[in-house]
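In what follows, structures are represented as structure tokens.
Every read-out reported here was derived from the displayed coordinates using simple, explicitly stated rules and does not represent laboratory data. The structure displayed is predicted, hence computed values, not measured ones. Cβ atoms are built from the backbone, for glycine too; each structure is taken alone.
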Structure 1
Amino acid sequence: MKNITVGITGASGSVYAQSLLKALCASPDVARVDLTLSQAGIRVVNEELGLNAAGTDRRVVKELVGYDAEKVILHAAADIGASIASGSYLADAMVVVPCSMGSLAAIAHGISRDLIHRAADVFMKENRPLILVPRETPFNAIHLENMLKLARLGVRIVPAMPSFYHFPKTIDDLVEHFTHRLLDHLGVAHQQETRWEGSRPKTERMRDGKTERAKAS
């Protein structure tokens, strides 16, 4: 049973965070999810998902997950006394999704402006898995240098880039597939039927693709 920390910052891509939270809550392998949203993250969640994510009451969890998931513990971004601010609190992995370039820079340079940055710093100093999901384009040289610095420190940089080999038919298909990739990196088991199993003849791929499209219609 895993304890996973999730941070949501002010980059576009709140749907990835929502999808991951739902998957973690549904997983029997996850005992607890420590969640915190930056002030900018709250603003973007509200704008993109049409929710009211302000505050730390159970209503916020219900809005994000769709029900009052008891395994989700919500922390205020300003609460530097939260459990996840200490290395003595045992957690298995942390993911910041989406991760703004401002948060990425703060983490890369050890600047703890809020609980997300502090928790990320704790995961690095305790040598625990830390995953950052940047959602920005194009990257400038500063962004790339910060990502390279973090990658050299063992942080996993997993950009929110969709794949198409599984013949996605909707935006939800793209989001779900990327969520499964995050679960892989978090070490959380899941049922997925879209793993790459090696190249197949072009005629077979085309036939399967047509079959999938026919099912969708």
Structure 2
Amino acid sequence: MQVPRSQRHILRSLKLRGPQSVRILSRQLEMTTMGVRHHLADLAKLELVEQQAAEKQHRGRPVSRWTLTRKGNDWFPGAGVELAREMLEVVDVCWGGEGVERVVDKRFHRIGERYQEAVQGLERDTRQRVEHLVRLLSADGYMAEARLLPDGWLLVQNHCPLQACAESYPHFCEAEKRMFCELLGPAVTIEQTDHLLEGDRRCAWRIRRVAEVEQAA
């Protein structure tokens, strides 16, 4: 589905930052509030966005926020996810759950090898490895970003091009975490803090240096 550039910017902003008010969208995208409202109305007709119930504020009037619908989330590239899911269903019928897990593990092993090749020479620099991982994930459609924390980083995946597959076969998430651990090495621990399959709007991973974890304990 094709939408105008300004509306694509709105969809991307809602995807990256979650539910937002008209005023916030107006400031972020440098549009008038009237222009944002018109675009949101058009996107609502396409069932790509919807308005949430107004929330009470400490001061002033309640504020309504706009968010992506499930159709709006599906508007972002899915990397052939329907075909992939159908193929996994065939594997499941023929070889059962163990066969599916072997296919998923093999897939992430191949991705891990490609990622490892991209970060060669950064064995001791976790920061650069995290930054490279963000770029690699974004290139694969995950709309990734990393936020610095006092004891490490928060790795955010604002989009999952294989979400439909993961909903049917959660082993995708287990294999992905294992790949992250192998890529970033034993100098850090990785804990998932947000999970699309549990109703969160994104997946996020807290990456902490081992020394910091031991000190906190």
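Some observations on this one:
- Structure (1, 2) behind the derived value 30, 44, 22, 4 of P(r) over Cα pairs in 10 Å bins from 0, in percent, for residues 36-75 alone: 2
- For the set 1, 2, ranking by relative contact order in percent (Cα under 8 Å, 6 or more apart) places 1 highest.
- Parent structure of the calculated result 31, 21, 16, given that Cα extents along the principal axes in Å, for residues 100-147 alone is the read-out and 1, 2 the choices: 1
- Largest in distance in nm of label points 7 Å out along Cα→Cβ at positions 52 and 196 among the labelled structures 1, 2 is structure 1.
- Origin of the value -17500, where helix-only ellipticity at 222 nm (-39500 (n - 2.57) for each DSSP H run of 4 or more, over all residues; to 500) was derived from one of 1, 2: 2
- Among 1, 2, which structure scores highest (criterion: mean count of other Cβ atoms within 10 Å over residues 20-27): 1
- Structure responsible for 7, 28, 30, 23, 11, 1, 0, with P(r) over Cα pairs in 10 Å bins from 0, in percent calculated and labels 1, 2 on offer: 2
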